[in-house]
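Just below sit the structures, each encoded as structure tokens.
Bear in mind that the values in this text are calculations on the coordinates, not laboratory data. Predicted model, so just to flag it, every value in this text is computed and none were measured. Cβ atoms are built from the backbone, for glycine too; each structure is taken alone.
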Structure I
Amino acid sequence: MLNQTVYKIEETGEDFEGKFMYKHMILTTEQYQDILNNNIRIDELAVNIQVDFISVLRNDKINFMHTTSPSNKEFILNNGLKIKYDEFFDLGLGIYAIKKDSLQGLENLKTFVAEGYEDEEILIITGYYTGSYTECIYGSNHEGYIVLFDNVDSKNITNFNIMLVDDFLFM
């Protein structure tokens with residue numbers, strides 16, 4: 001059955017010249033379950049299909065954590081979280097977050113912050129989201145990331161917490 005499966009693969013992660021750097025495979029929940037049922041290793045599948053990231057498309061209500069610069073707090077309080085349509089990152093277009101209880105997602109988010117975050121403080125936003133999103137299950141330092149496909153209304157944000165980056169990295 002798997003050899004006849006057609007997978008959705010998108011090019012992502014634009015470089016400075018507008019070229020895409022990565023291939024991102026998006027599985028339906030049925031395709032993912034089929035892979036698990038057939039004891040196929042996700043890392044081997046990624047190598048065989050030649051993709052950098054693999055995510056599962058989901059649609060439900062989740063509690064999430066999103067990080068950003070504290071300078072964005074006032075905008076988010078007034079407008080909620082908005083998709084930046086002019087930026088196309090590694091896992092595609094959307095709002096990047098992690099599930100609030102994802103230990104793997106949190107560790108990878110800490111790695112991202114440690115390697116490239118320039119502010120001394122970080123704004124941690126928690127809230128809930130209902131709708132379609134992808135959850136990364138394979139890809140260097142991306143496992144556990146989720147990409148929300150819709151904006152998040154400010155009424156769905158439950159907490160804003162500004163903390164020192166060093167404190168975030170050791171929480």
Structure II
Amino acid sequence: MPSIALRVDRIDYLTNRGFPVQAWRPYARIRLPLVGGGSTDLSCIVDTGAPWSVIPYSIWHAYNVEWSFFGRQVFRQSTPDPRALTWQGVDCDLGVTEVEILDQQTGTGMGPFLVLAKFPHGNPRILRGAAQPEAILGLDFLLANRLRLTLDGTSGLLTAEYFVP
């Protein structure tokens with residue numbers, strides 16, 4: 001089963017009471033298709049707490065990412081769920097695109113993989129000094145593509161990789 005190494009970033013903090021703590025976050029390098037041909041590569045957060053992926057407006061609109069519209073509203077037991085298609089307070093369309101995932105160690109690409117994602121109608125309000133929003137690969141990405149995600153902290157450092165059937 002081929003694997004795709006992910007990058008894991010660590011930030012070291014110190015609490016106001018002097019306790020050292022760390023924050024860890026896995027990232028995938030993806031290649032998105034553009035309307036009219038070509039592609040763009042970018043880093044995105046791997047977030048199993050997000051039900052769907054997110055391609056921020058500042059990315060899909062600026063780069064003219066190719067995607068297909070699935071809808072502007074979702075229903076749960078025949079009742080609209082307006083909160084399901086918002087992201088950081090911004091209304092979103094639901095759509096699908098394809099990505100290649102680039103191995104962080106070798107640069108080799110695998111795919112294409114389907115990505116069901118929220119495509120926000122605009123940028124969220126960003127606080128002064130905050131970074132621009134990043135793309136997110138959500139939990140549905142694993143299921144839609146039948147991938148396995150391994151997060152391993154047994155060495156005291158966190159490693160992450162996708163396994164492709």
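Figure out for me which of the structures I, II the number 4, 11, 15, 19, 18, 13, 9, 6, 5, 1 belongs to, where P(r) over Cα pairs in 5 Å bins from 0, in percent, for residues 38-93 alone was derived from the coordinates.
Details: I: 4, 11, 15, 19, 18, 13, 9, 6, 5, 1; II: 4, 14, 23, 25, 20, 9, 4, 2, 0.
Among I, II, the structure yielding 4, 11, 15, 19, 18, 13, 9, 6, 5, 1 for P(r) over Cα pairs in 5 Å bins from 0, in percent, for residues 38-93 alone is I.
Kindly point out which one of I, II the value -2000 was derived from, the read-out being helix-only ellipticity at 222 nm (-39500 (n - 2.57) for each DSSP H run of 4 or more, over all residues; to 500).
Working: I: -7000; II: -2000.
Attributed to the structure labelled II.
Supply the structure label, taken from I, II, corresponding to volume of the Cα convex hull per residue in Å³ with the calculated value 124. Each step should come with its number before you reach the end.
Values: I: 124; II: 157.
Attributed to the structure labelled I.
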message = I have 29 for relative contact order in percent (Cα under 8 Å, 6 or more apart), calculated from one of the structures I, II. Which structure is it?
response = II
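For distance in nm of label points 7 Å out along Cα→Cβ at positions 54 and 78, which structure out of I, II has the highest calculated value? Can you show the working numbers first?
Working: I: 4.5; II: 3.2.
If we compare distance in nm of label points 7 Å out along Cα→Cβ at positions 54 and 78 over I, II, the biggest value is for I.
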request  = Supply the structure label, taken from I, II, corresponding to distance in nm of label points 7 Å out along Cα→Cβ at positions 22 and 134 with the calculated value 1.7.
outcome  = II
